[in-house]
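Participant: The data blocks that follow each hold one structure.
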Structure P
Amino acid sequence: MDKDIVARVAKAAHIRLTDEELEKYSKDLGDILEYFAILDEAPNHEGNGINPIEVADVLRDDVPEEKFESEKLLADMKTYENYIRGPKLV
């Protein structure tokens, strides 16, 4: 990686780097980019990949239904105009 690019990125990040640090980081970042280039050459896998279980959409359609009668549920609760009162939120 070019030292000028590292210097511009450091300036944008408000980081002061010495010449030795610029040299070191430009070499380190260049090495990292080379490793990513090696990974780009890896063949694609058409199977399941690293996950042995197929990931699929398992959501169902949401169908509204009333399983319990609201009057029975509210019968033993302290309500105000058919609303359940909770603690005051500050």
Structure Q
Amino acid sequence: MTRTEGGRRARIKEGQERAEERRVLLEGLVQTRTLIAQAYSGFNTARDPDLIESYVFEINALQSRYSYLLRRVKELDGAAQRLGAASTIG
């Protein structure tokens, strides 16, 4: 196997791993969106102050998770674009 073939295989494997991570992150985004909608539904029907407060904390935590997942997807997409640009140069 030549160095070029080995490098090409490594890039393919890295691309596959990145694609799998992106798929898992996108799945997490969908699940988190569903959980946020459920938490808002519970918040909108709650009457007890303690329960309302718990929904506020839950919604904030889920929104933080959603922001993290979205940021990771964007980072992966940016890295993939940089990698693609570098492979067309070299």
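Values quoted throughout were computed directly from the atomic coordinates according to the rules given, and no laboratory measurement underlies them. Keep in mind that what you see is a predicted model, and the values were worked out from it rather than measured. Cβ atoms are built from the backbone, for glycine too; each structure is taken alone.
Participant: When Cα Rg over 2.2 N^0.38 Å is computed for each of P, Q, which one produces 1.66? List each step's numbers first, then the result.
Facilitator: Values: P: 2.49; Q: 1.66.
Label of the originating structure: Q.
Participant: OK, next. Given a computed value of 4.0 for distance in nm of label points 7 Å out along Cα→Cβ at positions 10 and 34, which structure among P, Q does it belong to?
Facilitator: On the way: P: 2.1; Q: 4.0.
The read-out comes from structure Q.
Participant: So, one more: Could you tell me which structure in P, Q was used to calculate FRET efficiency 1/(1 + (r/R0)^6) of positions 18 and 58 (r between Cβ atoms, R0 = 30 Å, to 0.05) as 0.45?
Facilitator: Q
Participant: Which structure, out of P, Q, was helix-only ellipticity at 222 nm (-39500 (n - 2.57) for each DSSP H run of 4 or more, over all residues; to 500) calculated from, if the result is -13000? Intermediate results must be reported in sequence, preceding the final value.
Facilitator: Working: P: -13000; Q: -34500.
Here the read-out was taken from P.
Participant: Next question. Have a look at P, Q and say which one yields 17 for relative contact order in percent (Cα under 8 Å, 6 or more apart), as calculated. Can you show the working numbers first?
Facilitator: Details: P: 17; Q: 35.
Derived from the structure labelled P.
Participant: Determine which structure produced the value 3.9 for distance in nm of label points 7 Å out along Cα→Cβ at positions 50 and 74, calculated from the coordinates; the candidates are P, Q. If you can, show how the numbers build up before the last one.
Facilitator: On the way: P: 5.2; Q: 3.9.
Computing distance in nm of label points 7 Å out along Cα→Cβ at positions 50 and 74 on every structure in P, Q gives 3.9 only for Q.
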